[in-house]
Structure P
Amino acid sequence: MDLNLIRVFVAVYSHCSYTQAANELEISQPAVSQAIKRLEDHLGTALFIREGRGIAPTAKAIQIAQPFENAINLVNTAFASERQLMGYCVEAVLHSIGNMEGIKFALPPSNQKQAFEDLRSNKVDLLLDNAMTNDPAFVVEPLTEQSIVVVCRQGHPRLSGDSICKQAFFAEEHVVLKSKRGGSHFLDILTTESLDPCKESVEVSALSGLAMMVSSTDCIGIMPLPFAQLWADKLGLKIMPMPVKSIPLALHLVYHRRFADDPHHKKIREQLRTRVQLTVAR
């Protein structure tokens with residue numbers, strides 16, 4: 001059997017879409033349709049049926065999906081080499097890793113769904129984020145948890161102590177970090193209390209932008225403690241405990257199951273865990 005037919009089947013089954021499979025494989029949609037037709041002729045049965053505006057796998061497709069995916073994974077592993085991996089990593093943990101041989105990092109896309117699609121289609125090999133998914137195609141490993149703190153500039157005219165009360169927290173203007181959770185803000189995700197809206201002065205898309213704005217204005221902000229500690233002396237920031245109940249930022253290492261046994265991938269994952277754990281231990 002032509003191995004390319006198996007690759008096409010696995011892509012179509014994964015996406016339940018000829019169009020998305022064609023995009024992943026970088027071939028035309030008619031070529032995908034023809035490959036599935038050839039495989040159906042070889043097996044003597046239909047593999048996908050129309051369902052609404054999309055397609056759905058038949059019982060035969062469900063039966064062969066896992067063995068076919070295992071076969072593709074074995075082939076990929078057999079040809080695995082010391083290739084350069086590509087990963088997405090949030091700023092909250094990127095500084096813990098630094099430059100690392102064997103992998104190149106970029107910040108994740110603003111749409112978290114897109115990050116998972118990029119993992120599925122092999123555009124990236126790893127994701128380090130506070131992302132979670134129940135999709136069985138992905139492995140989600142706990143990596144670290146980071147406490148959240150309040151930061152303001154040293155010499156703030158109203159915040160001279162080492163802490164901030166709840167009243168002052170909501171009285172001050174905030175630089176807010178817009179998250180990837182459907183437009184929610186950082187505080188909404190990490191607090192366990194029902195809170196009044198903050199006085200939002202500036203909205204930024206990155207922790208580095210938040211730190212710079214807080215250092216040069218009288219606004220306050222919230223960020224993970226390790227990131228705040230990294231920039232406190234450099235930018236003249238003061239770190240204060242959260243005055244409201246909050247939960248730590250849980251960060252995860254996410255990857256597709258096809259790479260679970262890939263030797264090079266496993267080596268990079270272990271190095272990432274070690275670097276992050278060493279930073280936490282300091």
Structure Q
Amino acid sequence: MLTEFLNALWPVAVFAVSLMFFIWWLALRVNNLGIVDIAWSAAFAPVAIFCALATHGDPARRWLICTMAALWSLRLGTHLYFRVTGHHPQEDVRYGQMRVQWGGSLKSKALIFFELQAALIVLLSTPFLVACLNPRPGISTLEWAGVGGWFVALVGESLADRQLKAFRSRPENHGKVCQTGLWNYSRHPNYFFEWLVWVAFFLFAWDSPGGCWTVLCPALMLFFLLRVTGIPLTEELSLKSKGDAYREYQSTTSAFVPWFKKKKQPAQFHER
């Protein structure tokens with residue numbers, strides 16, 4: 001099984017590296033590094049289809065995980081496509097900051113950054129591949145739990161994206177903090193449900209040989225969302241653009257897991 005795993009994994013690596021090299025070239029041509037988000041998200045659909053076609057596990061399992069991965073990938077890729085192209089040629093603030101930081105080394109550092117996205121595609125594709133290699137017939141209870149978690153996550157992420165888009169589309173909300181729908185219970189419900197997608201893929205793969213190791217995928221995604229390019233950078237930019245309104249939002253609203261609002265703390269007065 002290890003040989004079949006490696007035989008299927010190396011074409012995924014070649015595809016991911018080649019794709020990100022092309023996207024790097026294209027991003028420099030159109031002067032918008034943000035297109036990497038579109039490519040990264042959409043890349044998992046063809047990868048999942050390849051995993052289903054290139055392996056010989058139980059067909060029902062192969063095409064079930066393929067469908068789950070492809071639908072999530074295409075939904076997110078499409079959402080990001082309209083978001084990025086809707087603001088083009090204006091670039092996402094995150095990538096604008098990267099341009100400033102990288103300065104004269106923009107081309108080389110952008111290439112490294114894009115190829116790191118290729119490495120993530122390969123690593124995060126392992127739950128699909130592991131599940132596709134499982135020859136056991138029938139879908140287990142744990143795998144169905146993964147399907148259920150994936151459905152909840154897909155609906156939640158789609159709803160969060162739609163609610164934020166609708167809020168931002170109203171001119172009267174310019175400069176305000178979105179606290180409608182899921183955003184009333186989490187400052188980043190889209191990130192939470194994105195992470196839950198990877199938890200669901202892990203649950204589905206867990207019942208396959210070697211599937212326990214795919215826990216690294218949701219763990220890695222959680223690390224990036226909580227410590228690297230997710231919440232920290234988004235919160236920093238929100239504080240710059242919305243100031244005290246966002247600070248108040250931070251004091252009352254869960255950062256990640258949707259939860260009930262905290263009570264506002266009364267102002268403290270000290271006698272002199």
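Just so you know, all these numbers are worked out from the coordinates, no wet-lab data involved. Owing to the predicted nature of the structure, the values given are computational and were not obtained by experimental measurement. Cβ atoms are built from the backbone, for glycine too; each structure is taken alone.
Which structure, out of P, Q, was FRET efficiency 1/(1 + (r/R0)^6) of positions 212 and 244 (r between Cβ atoms, R0 = 25 Å, to 0.05) derived from, given a value of 0.00?
Values: P: 0.55; Q: 0.00.
Of the options listed, only Q reproduces it.
Highest-scoring entry among P, Q, by distance in nm of label points 7 Å out along Cα→Cβ at positions 132 and 148, is Q. Each of P, Q could give helix-only ellipticity at 222 nm (-39500 (n - 2.57) for each DSSP H run of 4 or more, over all residues; to 500), but the derived value -24000 comes from Q. Please state which of the structures P, Q yields 21.5 when Kirkwood radius over Cα pairs in Å is computed from it. Only one of P, Q returns 21.5 for Kirkwood radius over Cα pairs in Å, namely P.
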